[in-house]
Each structure stands twice: as C-alpha cells, then as structure tokens.
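Asker: Multiple structures follow.
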Structure 1
Amino acid sequence: MLAKIAGLLDRAFFRSESLHPDVVLALALAGPVIDGLILFRLAAAELLLIALAIGSVVHLLAAVLKLRLGTSPILLAVIGVALCGPLTAPLWPALIALGAAAVEPFRSRFWPGARINTGVLAYAVVFLASHGATAAYQRPGSSLLFPEPIAQWSMFYGGSGHFVEPITLYVGNVAGPVFATSLLAVAIGLAWLWYARRLSVVAAAAFLLAGVAISLGLRWDPVFQLDSGPAWFVIGFAICDRGRLPEHDAARPMLAVAAAVIGIGLRAAHLYVEALFIAVAAVEVVYAVSAAIAGFVAGRVRLSRSRPIAGTESPAV
C-alpha cells in the first residue's frame, strides 16, 4: 500500500504527465473546491455533494453500459456547479450537474471531435433557462443575497471605476460563484495543469492580451476586469485545457480571443461576469459545429474527386 502511494506521489511530482487525465484535472480542481468550502462552508458543501452524487451515478451507469468517456462526468459536474452562487436553489445545480454529466458520454461516443466542456455548456443553458437564478451570490460569512463585483461595477460605477482592492479579488473574499471566487486558488489549479503539460499557455496569453485590449478600448480598468477568479476558472478549465482544445494550433488563441472580446465586452450589458461563461460555451459550440461542417464538406469533395468521370472508365478486358 505504501509502495503504491509512494509511486503515485513520484508520478505526481516528477512525472505528472504520466498520470491519468482525470487525476490531473481532479488535482487542479482541488484548490478551488477547498477554497470554496472554506469561504462558503455549508452552502458550498451542499452544492459539492449534489455534483458528486449526480456525477457518480452517471459515471457508474456509463461504466455499466460500457460507454466511452473522454472525461469523468463527476469532474464535469463539479465544473458546472462550481459556477453557481452559494444561495442557488438546489434544483438548478442538480440540473447543471445532470446535463454536464449525461451529455459527456454521448459527446465522447457520437461526437468525439467536439472539444466542448459540457460543464460550462450545461451552466450556460441552465443560467439562460432559469433567467439568471443560478447567480444567487453571497459574501463569505453572510447569508444574504449580494451581487458579485462585476455586477456591482456595472450597476453603480462603470467606466474605469473600481471599488474592491485587487488583493481582495485575488484572495476571493467577495461574493461570487461558489468554487471560483478566488483567483489565487484558480491560479494554483492552472499552475498544476501547466506543470502537468495540460494547459495551453498560448491560449491563456491570448485571452489576457485580448482582455486588456478590450478593457482599455472601452476605457475600463483592466486590472479590475481581469483580476477575476470566475473568469480564469472558466477560461482555464475550458478554453486553455489541452484535453478540450481543437487539434489545429491556430484555433486555440482564436477561441480565447473570441471569448475575451464577447465575454468581457458584454459585461456592461446586464450580463455581468456570466457573459464570459455564456461566451465560452457559445464559441466552443460554434467552433465544433463549424469544424464538423467543414469536415463533412471536405469529405464530400474528396469523395467526388475519387470517383471516375463518366465515360473515362477503363473498358473491361
């Protein structure tokens, strides 16, 4: 037993890329999850149990039915629920976890080329369907509804104004998604993904540069706009995750730039920080559909070229 533990630790510290992809992702999510449990306590624990329970049931059913899994439904359920507010009614996180977990086996079986994070997609769908009911935020230590920083900025300040110190945003002692308020915790998780060679630095840099550019172009404070745990959580675990990135290298920064321009640009249009969650889900789906159509058209062209032209067939001997 001790030898197995020692071997696992050796692989984690010195050969992390040899670990199973689900183990790598689980270790990256550990920091944000632990931080959320510390900040939001019982509310966070309840949402985590919902995600783990539903994800585990779907994972077990997939194993019984021998369905191929690209990523464990448990992890995708946690990613989706992580974006909910601590005061969200249990029905909505349950639907997010179910959607994120249940879609993954079908995506892996019937559409493996679609590099879509079903956790983010499920959150975006439920957020829109519930008219924002998943954004029930609270400040740590309080039991009252309270807007997250981007919503406060949009409603009461705007422009280059900022009212929360960058270090407070970095630590995450603010209202926001249950497992994503702390940029520090998210950064630790993303650093682990990078160490395990699972993080696309190019995509992360593209999002950062595009985010700074769009913020300066709109005369907003780029530090306040980008010092955001929720933003980097969804970008890091969806757009920058090599396991979910397109095969074409050029498409990776393109998706990150599109998410930054759309997601940050729409923040003041009463979508707030959730605009980025929706933008990430949208660009992933649009790219996957576009790639599928392009592949289908290319296949038809190759097929037509391989067919002999009428009248040119070799005569039978």
Structure 2
Amino acid sequence: MANNLEIPHQPVLLDEVVNNFQTEESGYFIDATLGYGGHSSAILESSPNLKLIGIDKDITAIEFSKKRLAKFGNRVEFFHGSFSEVIQELIKTKKPIIGVLADIGVSSLQFDKLERGFSFDSDNLDMRMNQTQDLTAEKIVNQYSEYDLDRIFKDYGEMRNSRKIAKLIVENRPIESGRDLSSLIAQVEFRKGGGTHPATQLFQAIRIEVNSELLELENLLNAVQTLRNVKVGIISFHSLEDRIVKNKFKEWTKSCICPPEVFRCGCRDNHNIGKILTRKPLVASKQESSKNRRSRSAKLRIFQIGE
C-alpha cells in the first residue's frame, strides 16, 4: 500500500540528515516531528539496526506515515501528541535512545490544504497543528486584546509596526478568514523584496502563538539534555527558533556555569555535556533550494551529548 501513496511533502535537508545520523548501532531514534515520514523513512533505510519512534501533533500526518512506514514493521512506533511531553515519557521507557531529530515548522501539506487555515488564501483562520486543541488563529485574531496582539506580533513576528497592526485588526473585527486578514494587512503594508507577502511575519506570529512553538522547542531541548550518548539535530526555519537552538547548544558546551561576576568558580567546573558538531548550521544546497523553495530558510544544527 505504501508504494502507491502519493508523497505530499518533500523533507528538507534530507541528505544532510541521513549523512549525519546513519549508524550501524542498535537503539532508538526519535523523530520528534514525524510529519509525512520523509526523514524517518530515509533513516530506517540507511540504518537497519535502528528502531524509530515517530511523534506528531497532526493525526493526519501520523495516519499517512503509518502507511508509508508499514514496510518497516515493528521497527516503528507512533505517538500522537506534543513532542515535548511525549519525549519525556519515552526517555524513561526506551533505552538506549541514540538519536533525536526535530524539524521545527509547518509542512507543505498543512500550508497547501486551505481548510487547515495556515494560508493567506484560506477561508478560515485555524493554524492548529493539533486539531484537537481549543485555541485557534480565529480566537487569537478576534478575542485577544490589542495589547496581547501587539506583544505576539513584536515577539514572534519581529514586526516593527506591531502596535499599528494590532490596532488595525481590533478596529476591523470580526475577521474570519486568512484571505480577509492578509488582504487587510496588504492595504497598509507593501510587498517586500523577493516577493515576500506583507502578511508573512504576521501569520508566523499567530501560528507560533497557536501552537506554542517556541515553548515546545525549549521544553524539547530541556528534556533531551538529560540523555547521554545521543546525537541531537534540530532543523529551524526562522531566526527565533535558530537562536534558541544555537544558544542552548552553546550553553551545553559550558563547563563552568557560575555567574560572570563571581571571582572564583564554585560550580565544580564540570557541566559540559558534549560538543557542537556543526560549527555553522547546515543549509540547503543550490540544487535543493531550486527544487524546494521551503528549504531555502532551513538550518540544521547538530549536537553530540556524551556520557
């Protein structure tokens, strides 16, 4: 059945992921953002001794990947839910975990399916990765205070005109579709260089708020740092995510964690848990960038946690 599936999503940095994670070792590999199984399928093919655990908030993605990965039989387990929560339970029960990968972002299929409400052309405002949760983009746009809208636009969209846009939205409520919201923003914002839609940062900010994306990432990193002998890879798509990963990896290399104002080390100077394997993040090749536009902003950082 899997051979007849139409693959709806092209995973980014696939060669880079396989080249860095393939192994002859036995153990568990956790794909914390399973999606449509692209990375997982390649990892299972390249590393025959691995068992894989796939996690995703999106039940549609899990059901698709169950079919796609069926040929691997009992080498694969699936979990529906928040990766930052699921992984904490897996750490207690699955040993040894030797690899963790998270592709932080929205899949092409979620964007392309207008009913999911991620698109500028959607008839609704949803943006939920987990469709069972209560909070939607529509509730944020129509129920958040002007102050809170300003906050998320500034913090998650890095918008310089966040207050102006928040006021505009409040004055034009109710707003019921992605199309209406993007059209409203286009009236006051000009299309930026390279053809970027003027509502891009706004939609990013709302999506991050709906799905608690940055908190999820931070919780994931806090969970995996308790593991030992594991390689951790994070693919990010914008500066907010990449900054969190970069800073956390740098923190993990610090041996002394005393405050800078302390004259003499009192922390025993033994807090380093491993090493950064990617001095600079891995990015898409020119060939991949030309074929898959989404890959152009992708960055992969990898860390090896030691014993």
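Any read-out appearing in this document is the output of simple, stated calculations on the displayed coordinates, not a laboratory observation. A quick note: this is a predicted structure, and the numbers were derived from the prediction, not measured. Cβ atoms are built from the backbone, for glycine too; each structure is taken alone.
Asker: Where is mean projected area of the Cα convex hull in nm² largest, in which of 1, 2?
Answerer: Largest calculated value belongs to 1.
Asker: Name the one structure among 1, 2 that distance in nm of label points 7 Å out along Cα→Cβ at positions 39 and 103 of 2.5 was derived from.
Answerer: 1
Asker: Using helix-only ellipticity at 222 nm (-39500 (n - 2.57) for each DSSP H run of 4 or more, over all residues; to 500) as the calculated read-out, with -20500 as its value, let me know the right label among 1, 2.
Answerer: 1
Asker: Kindly point out which one of 1, 2 the value 14.8 was derived from, the read-out being mean count of other Cβ atoms within 10 Å over residues 87-94.
Answerer: 2
Asker: Out of 1, 2, which one gives 15.9 for mean count of other Cβ atoms within 10 Å over residues 151-158 as computed from the coordinates?
Answerer: Source structure: 1.
Asker: In addition: Comparing distance in nm of label points 7 Å out along Cα→Cβ at positions 143 and 159 across 1, 2, which is largest?
Answerer: 1
Asker: Which structure, out of 1, 2, was distance in nm of label points 7 Å out along Cα→Cβ at positions 63 and 279 calculated from, if the result is 4.8?
Answerer: The read-out was computed on structure 2.
Asker: Taking mean projected area of the Cα convex hull in nm², for residues 223-286 alone for each of 1, 2, which is largest?
Answerer: 2
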